[in-house]
Structure 1
Amino acid sequence: MGQARGLIEMSVETKGAPGTRRGRPAPTGVTRRRSGLERQNRLSALAFISPWLVGFAVFTAWPMIYSLYLSFTDYDNYNAPNWVGLANYEQMFQDPKVLTALSNTAFYTVIQVPLYVLVALALAVLLNKATKGVGFFRTAFYLPKMTPQVAIGVLFLLLFNGQNGLVNKFLAVFGIEGPAWTTDPAWQKPGLIIISLWTVGSSVVILLAALKNVPKELYESARVDGASPWRQFRSITLPMISSQIFFVFIVNTIAAFQLFAEAYTAFYGSTSGGSYTTDAVLFYVIYLFQQAFAEFHMGYASALAWLLFLVILVVTVIQMTVSKRFVYYEGE
């Protein structure tokens, strides 16, 4: 035993520590070549991501910093900014239009996002069960996402026109008198929520990919145990794709808070005049746009933008906190 222990100790001493050769330090030239290679790899990585870094600095970081400065100034897009301190933020709490815009945006977000996710999930489940034509339908569902947002606003006017819109004509077939979607304040936001489902295809593709990755063995074991299809969906499918559902949910929540093009094109950019007499579709970003480019209150608009940023940040943090109880990550 003593002789064996001695041989082991001699072997360890002979091998030496990592980075050495037979217990002796690595030559200085090898160390220099190694550090030079590491430096070269770091420079190569920076070179590859430099276009993104430059773009982020020029088009995101700097505008955000400058808008924060403008939020403390009185700036009309022509004259030099005049420092006013917290006056713009104090004005926000006294401006009734801000509360109206936030209320409209919150209503749209609370209704649209869950409905959007449910429709996307339902279509993804149907596609996952299909055996033929999956590629065609996947492409067909995704193509509307390529439609410009301005075109979606025009599409809203064509489909939901109260007099000769296709939606009301379809309802008339069943003897239902369709509402005035574009002029009735009670139906303007529901109409926008419905037309927003036009672009559900991108989320369908994400959820379909998640469904394809659920192990088939789990369903086979559940069927052997006598689990019903609903039980399998609730206990296997939903937990296994919960992280993708959460991703779709949080991304669309952020997008809903920033609703602008569709609503502005459908109401404020049209000649119908329906929304010029009502604040039913005065969404937050529309009001921000009006203050910046119609009233030329760029300082006040910058303060409005930072308020929206804080609202989205708080909502996102809440969602991330709540998700820890419901979202399953495969690596955990």
Structure 2
Amino acid sequence: MTDQQSDILTITLNPALDMSTSVDAVRREEKLRCEAPVLDPGGGGINVARAIRQIGGRAEAFVALAGFRGQQLSALLYQEQVPHRIFQMEGEIRLSFVVKDRSDDSQLRFVMPGPVWTPACISELCQQLEGTAMPGMHLVLSGSQPPGFPASFPSDLADLARRKGALVTLDTSGPALFSLLEDKTTAPDVLRLDAQESEALAGQPLPSIRDAAQFAKALVAQGTAKCVVLARGADGSVMAADDKVLHAKTPLVPVQSKIGAGDSFVGAFTLSRARGEDWKDALIWGVAAASAAVMTPATDLCHLEDTLQLRPDVAITEI
């Protein structure tokens, strides 16, 4: 990648303060003695911005924060030198609590609810985004939508980006994802889905790489997005764009934690595009970063050294 890049703004509507720890074994009804917890700023867009910084790029995080945990999260972003704009809300942001069971290397993940959005709050957010988006800027909407938010927001954001000359990458789930099938008036530039989201949107299992490729191609053909990426876990990712469908994967890597692999993919993919590289190069960077992320513990993300080491070994095939 070159050092020159377009501006990147990640948008996190439903952030979380991530707390992770571990115990010898999880036993019901017993008092479990945990290791000292690790705190991280969490939420899809925040992690995308963090991943971009860790692989040498620049991104600003636009974050809706509330309460004491919101202050903690902002302090953690300052510590990591991640530039961020705060959309201040009332209430308290989510707490995400991860416990690793060392007896079998499994994880328990508990996620608390965040604040409920009001129509006035949503209107103010849209006004701030309208004033922030610029021509050529990459807007990344990643993570779940909070309570009270309209399912149509991704389409509304894509429309805002079109008017401002910006580009939108979407990585979300639930009703917001299904609304894209109904409203194709303004589609995002990039849509990324994990395996579960892909099958939910398809309404059927996608057991093979070819099944995923056909579905990704169909989504592009019907105008859901200009580029569609379907994650396949250890099998890499499938991408449809510009009348081509590509499959990319790295060799198997040792897995410490799968948390953050998707956000690392989106970060590296977006950074590659912001630096003027084509879809194929962006896919290679994304797959390498995703594999690098699973090599790191707990909520840690991709490391530049691991990503660079994996990148030449990415196998890419046209389907």
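Details
- Structures 1, 2, by mean count of other Cβ atoms within 10 Å over residues 89-96: label with the highest value: 2
- Structure from which 25 was derived, relative contact order in percent (Cα under 8 Å, 6 or more apart), options 1, 2: 1
- Given -20500 for helix-only ellipticity at 222 nm (-39500 (n - 2.57) for each DSSP H run of 4 or more, over all residues; to 500), calculated: source structure among 1, 2: 1
- Computed 11.5 for mean projected area of the Cα convex hull in nm², for residues 97-256 alone - originating structure among 1, 2: 2
- Comparison of 1, 2 by percent of Cα pairs over 32 Å apart - largest value held by: 1
- Ranking 1, 2 by FRET efficiency 1/(1 + (r/R0)^6) of positions 73 and 137 (r between Cβ atoms, R0 = 25 Å, to 0.05), the structure that comes out highest: 2
Quick note: the coordinates plus some simple rules give every number you see, no bench work behind them. If you're wondering where the values come from, they're calculated on a predicted model, not measured in any experiment. Cβ atoms are built from the backbone, for glycine too; each structure is taken alone.
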